[in-house]
Structure 1
Amino acid sequence: MELLEAIKTRRSIRDFTGEKIPDEHIELILDAARYAPSPENLQMWRYIVIREDQEMKDFIAEISMEMAREVFGGQPYELTQGRLWYLPDHMRPREFEDIRDGSLFSYPKYADTVVIGCASECFTDAHLSYNMQLFGSVVVAMGMLQMWLVAHSLGYGCGWMALAISDPRHREMICERLGIPRTWEPIGVLCIGVPKEKRMLGPSRFPMEGVFYSERWGNPYKRLAFRKMKEEGKENE
């Protein structure tokens, strides 16, 4: 799979078969994270790879479901309908119910591999501080995305979540269970597994003109195709 195709067809997968992935494929996926960029090549990331500890996978799933019920449980059904437009009408009620009762976020239980990415502000002798918000969280996210793209190119699925570590109490429990030093902070969880079924490609993305500005805010970026169309129109006048 070529890089652009992998980027455009990558989807969040939240339904795994529970099948095992060959060790050599997992190593290919994990190795991709090492090549993510970081300031001064500090590489202020560490990843915990959970494959055999089913109790830990279950725990991550349970606290994620708990947080989902707290975050989404009281929301009206209509709230996210604009974002779920791409789902067939008959699927929307079930999808939203799975979000509200937390079952949509049970997938760490069935993933072959659960990767917890951690970052630190203070493990290095850098001459200035690289704070977590601007640097640590970003470099871990880039490493996770590179793993995600490699996994997708190999035919596997990934689901990324922050629900498991969004509550400080849950973060402490995860750190305690996994022995994570308090100088390191869990940033996110990436679940890798064999998808139960291929996911539809939707939803579509905003056009480039909607998210990119040219030279200054508010001046829409115009794609090359549109520029050519405008130029051809002038020539035909």
Structure 2
Amino acid sequence: MTTHHAPSPTGVDDDAVARAPSLKSIYVYEAPVRLWHWVNALAIVVLAVSGYFIGSPPPSVPGEASDNFLFGYIRFAHFAAAYVFAVGFLARLYWGLVGNDHSRELFSIPVLTGAYWREIGAMLKWYAFLRPYPNRYVGHNPLARISMFFAIFLGGIFMLVTGFALYGEGAQAGHWSHTLFTSWVLPLFGQSQTLHTWHHLGMWMIVLFVMVHVYAAVREDIMGRQSMISTMLSGYRMFKK
């Protein structure tokens, strides 16, 4: 015979709560890391959208040029987001030096550690639906770590260097961006159009990474054994049995 438990006067089923599996939490991402993540995400969205229209301009609008500043607004949004991205990148580098161990995962990968590569293999099997469940990681999983190192750290440096080189080309000689970047980056690529093309390809690489990153985060939240999206909001990683 099945015994039904009457709800408590407060509306809480104490027995059900007692039998529920417990969750463990660990504080992983500090506030500056979380703030950088979301500001950086917004900057990337603005950079990608405005950069697309800079590379593929919208049709010309009729009337006097003084009455139409659409492309000027697009360029302004791109340049403003680029400065936000650059300042955030420098701040993130600083916090990688003074923050906890997890704040430094973005800037290095333990390539000489055999266990690291074995864990990458395990995560590849998990994402390919060849494992019933993934391993649990406090910080970034090994596959996410290597992806972010190349796409966000190295990719971010590439986009900043090529972007400010293009910016300095328009600002001309004497501007700090021309002195620090254009003077050596433009000769390295040969010509302005080649530099534009590589900068545009870098944008698509980051867009592709963002698509995979969002998919993996949502999938891990649903099917994995630890929290993902909420962790980047609260800083705490929640582990499920």
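Bear in mind these aren't lab numbers, they're just calculated from the coordinates by the rules spelled out. The shown structure was predicted, so the numbers you read here are calculated from the model rather than taken from an experiment. Cβ atoms are built from the backbone, for glycine too; each structure is taken alone.
Overview of results
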quantity	calculated
Computed -0.87, -0.92 for log10 I(q)/I(0) by the Debye sum over Cα atoms at q = 0.17, 0.19 Å⁻¹, for residues 145-216 alone - originating structure among 1, 2	1
helix-only ellipticity at 222 nm (-39500 (n - 2.57) for each DSSP H run of 4 or more, over all residues; to 500) derived as -19500 - corresponding label from 1, 2	2
When relative contact order in percent (Cα under 8 Å, 6 or more apart) is computed for each of 1, 2, the largest belongs to	1
Label whose coordinates, when semi-axes √(5λ) of the Cα gyration tensor in Å is calculated, return 44, 23, 17 (choices 1, 2)	2
Read-out distance in nm of label points 7 Å out along Cα→Cβ at positions 65 and 129, computed value 4.0, structure in 1, 2	1
Identity of the structure behind 38, 24, 6 (criterion: semi-axes √(5λ) of the Cα gyration tensor in Å, for residues 177-224 alone, calculated), options 1, 2	1
